[in-house]
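**Student:** These notes open a run of structures that come right after.
Read-outs: derived from the displayed coordinates by stated rules, not from any lab. Every value quoted in this text rests on a predicted model; they were computed, and no experiment measured them. Cβ atoms are built from the backbone, for glycine too; each structure is taken alone.
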Structure P
Amino acid sequence: MNQPWAFIATCDLVGHVRGRSGPFPKIIESGEGVGWVPADLAMSAFGGIASPNAFGALGDLRLIPDKEATAIFPSTFEDGVSTRFYLAHQRNIDGTPWGPCPRTFMDSAIEKLEKAFGIEVMASFEHEFALERADGDEIGGLPFGFDAYRNADEFSQELLRILIDNGFDPETFLPEYGTGQFEVTIAPAPARIAADRAIMLREIVRDTAKRFNLRATFAPLLGPERVGNGVHVHLSLWRDGSPITYSQTRAGNLSVEAESAFAGILEHARAIVALTSSSQISFMRLQPHRWSAGGICIAKQNREALLRICPQVTIKSADVSKSFNIEYRAADATANPWIVIGTLLHAMHEGLSSKLSIAHIIDEEIEDSQEVKAMPVTLDEALVALSTDTTVQSWFDPVLLDTFIGIRASEVKELQSLTPQERCNRYVSVY
C-alpha cells in the first residue's frame, strides 16, 4: 500500500483516543466523515462498555474531521507511508451536532465566554509521563539530571522533531523528579487548539516510544508511593488580541475580570475535580505534600495550590502582561482535555456572570493557612460533590454527564477487589 490513510478520531470520556481510518485525501474531502456508534462513548478506561447506558445497540453517528486539528505520524516501518491523524466532532447522520459529544461541549464553553464577555482563553497543557524499556528496565538517571536526559536522547530528539514538524511549538522537554519521568510543554494557544494538541501529543509520545522499544505511560500514579504524573493547565484571558489577566496594582496581580473568572473555578472546585482527575487512583496523588493540589485555594507560586499564580519573569522586560497566567494543577491524563477545558471555561463564565471575588490569595505554605478548603480525598467524594452542584451539572448535556458517571461506577466495580498497587498497575497498562 503506497497510498496514505487518515485516522479519524475522537477522544472519549476516559481520555482514550478511538476512531476509524480511510484512504487520504478522499475520506477528508468527502465531508461525510466515517461511521461511529453512540455506545462507544460509554466505554470505560479498560475497554468494556458501561452498563446500563443511554445508548444500547441503537443509533448511528458520523465522525466529522476538523481539517485544522491534524498531525502526521511517521511510518512505523522502513519505506512505509505516514498516517494522517484528524480529530473530529461526533455528529448526527444529518450533520447536526450530537449533544453528548465532548468536543461540542468544549465548543459551547468557548463560544459562551466569548459571546458574553468578549473573552478568549489562551491555554497550555504541561504533560508528565514515565518511560521504561519494553523489557521493564528503568531508564535511570538523577531527578532532573543530565544523565536522565541523555538516557532518553534518541526518543526525545525524534519526539521533538515530530512535534515541531506538526507545528505544535514545544517549549521544553526535561527529566522530572520521578524515575524515568519526563515532562513536555507546548507553547500557549487558543483553548480549542491547546486541548486538541494535548490529545494528539499523548498519542505522539506513546507512538514514538514504541518505535524506540520503550513504553510511555501518562497514568496518574505508577504506585501509591511513587511520584505522580500530572497535567497542569495554564490559562490566561485575552480580549481583542490583548491580554487582560494582569493588573500591576491589584492583589495577586489579578485584574478584576481575572479574579472573578478564577473565583468561579474555586467556587465549584470540589465538583470540577471529578471531571479533571477522573480515575480511582487520581486522588491518591491529589494530597498535601505531593506537589500536586493539596488544597482548594489560589496562591502565589505555590505548587500545592489548586490554582497557582505563576511567576512574572522580569529579566529582560518589566512588561509581563502577555506571559502572566494561572496554572490549574488538579488534572491528569485520565480526563479528556476537551472536558477539562470546557469545564474550566464554564466555571470562568459563572464567576464572571456572578461577579465573584477571591477573599484570600495565599502567600504561605498551604498547611499554615486557615483559608484553604480541603480537596476531595477520593473520586467517590468528588462525584458526590458533582451530584449536588446543580450549577456544574447545568453545563453538560444530561446524557454526557450520566454516561460519565456510569463509566466511573463501572470502574469502581471492576477494581474494588484490587490493592492500591494493583489499581495503579491497571491504569498504567492503559494510559
Structure Q
Amino acid sequence: MKSGSRGLRVVAVLAALGLFAAAPARAEPDEALLGKAQGYPLGNASTWYFNPNRVGAWSALDRVPGIRTRTVARGAVFTPLPRLPQPPAIRYAYRNHTYTLADYLERQRTTGLLILKDGQIVAEHYRYGRTEDARFLSFSMAKSVTSLLIGIAVERGHIASLDDKAEKYVKALQGSAYGATSIRHLLRMSSGLVFTERYDGQDDIARLSRAGGGVAGAGTPLDVLRSITTRHSPPGEKFTYASAETDVLGRVLAAATGRTMADLTSEWLWQPMGAERDAFWRVSVDGQEQAHGAFNASLRDWGRLGMLLANDGKAGGVQVVPREYLLDATDWRRQPPGFGPRAATPFFGYGYQFWLLPLRERTFALQGIHGQTVYVQPATGIVLVLTSVWEKASGRQDPQPYEERSALWGGVLESLGGSTGY
C-alpha cells in the first residue's frame, strides 16, 4: 500500500471515531443577525425591509406575501457570459492595507459579486445561501433602468421632447409642481422641489413608500406627488436627490406609451440584450411599477445590462439604447455646470439618473441604498456588480462600506488594466 493511501485510511478512521474534525466553515458577516438560523426568511409586506428578512426578501421579493410584482419576460435566446481563462487576482488597497477579493467578501455583507471584462466572467460569488437563480432587488439602481426606457421612448416618438412637461403625459399631475417640471429636469433630479430623503422613516420617501404599499391612511402615490409644492431653487439649477422625480418619470413612460413598464423593459431591454432569466418590477397599489427603486434581476443579468452600457447601448450589433442619449446620461463632460463630479456632490456627478465618477475615462455607476451597485467603464470593458445587505441605507449614516466599495472598484480597474486617472 502506498503511503498516501495509508494516510487517507488513517484520516477516515479518525473521522469515524470523532477524533478528527474538519476545519470549521468561516462565518459570513453578521449571518446570525441576517437570519441564517431561520433559513434567511422572507418576512411579509410589513417586515421584508428589516432584519432578519433582508437576505431572503431582497433576493426573492416576488415571493414575499403581500408584495405585488409584474414579470419582465426574457427572450428565447440569452447572451452567454463565458469565463475568462486564467483570470488575474483582484487586489485593492484600503486604509494602508492590501486586500484580496476573498477579503472583501469576508469584510462586507455581500450577497452577490460579479466582475466582467469584455463580456467574460472574471469572478462570480454568491453568499448567504444565494444562488444564480436569485433575482436581486436594485433599490435605486432601478432609476437608471427607468432612464434607459425614457431614452428609447424619445427615440421611438412616444415622448416628443425631454423638455416636455410631465403633465403633458400624466393628466393626473396637471396643475401640480411635479406636473409642471420638464422630463429633462426630472432626469437630472433638478426640479428644485423639496422632497426629503433621509431614510429615517419620517421623510417624504417613507410617505411615498407607504402609499405605494397600500398602507392604510397613507393615500396614493399620486397624492404624495401632488403634495410636494415647496421649491428650494429654480428648476434645472441644482441637483438634489429625490426619488419622487423618478416615480414621475415612470408614470410619464406608462402614459406616453399606453403600456406597463414591465412590458417595455422586456421588449426594449431584456430581450434585445439577451437576458438569461425573467426579471420583475414591484408594483404600487395603483398598478404603476415603482420606477424609483423596485426592479429585480439576477446577478448575471445585471452584468449583461452593464455590458450593454459598456458597449454604448449596443447588443449583438444592434443599437438597443440610443447612443447619444446614453452619452448625455453618463458622460460628465456633457453635464451643465453644477452637475459634474465634485459639483453635484463632493465626489460624484449626476447625469440622467446615473452617478458619474471623476475619472478622465468615462466611468459611471448605477447605485442603490444598502450597497447595490453596477460600475461601468466602457473603454476598458470592465463591469463590477455588487448586491448587498449593508445595515445602513446611505453613506451619511455609515461611510465605511461605501469607502471600501470605492477602493474595491479602484482595485478591480487596476487589476484588469482599467483606467484610474483623474
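**Student:** Suppose you compute helix-only ellipticity at 222 nm (-39500 (n - 2.57) for each DSSP H run of 4 or more, over all residues; to 500) for every structure in P, Q: which one lands on -10000?
**Tutor:** That value comes from structure P.
**Student:** I have 0.45 for FRET efficiency 1/(1 + (r/R0)^6) of positions 99 and 139 (r between Cβ atoms, R0 = 25 Å, to 0.05), calculated from one of the structures P, Q. Which structure is it? Working shown, then result.
**Tutor:** Details: P: 0.05; Q: 0.45.
Answer for the origin of the read-out: Q.
**Student:** Given a value of 1.6 for distance in nm of label points 7 Å out along Cα→Cβ at positions 243 and 315, point me to the structure among P, Q it was derived from.
**Tutor:** P
**Student:** Figure out for me which of the structures P, Q the number 2.0 belongs to, where distance in nm of label points 7 Å out along Cα→Cβ at positions 227 and 299 was derived from the coordinates.
**Tutor:** P
**Student:** Among the shown structures P, Q, from which was the value 0.95 of Cα Rg over 2.2 N^0.38 Å calculated? Don't skip to the end; give the middle numbers.
**Tutor:** Values: P: 0.95; Q: 1.03.
The correct label is P.
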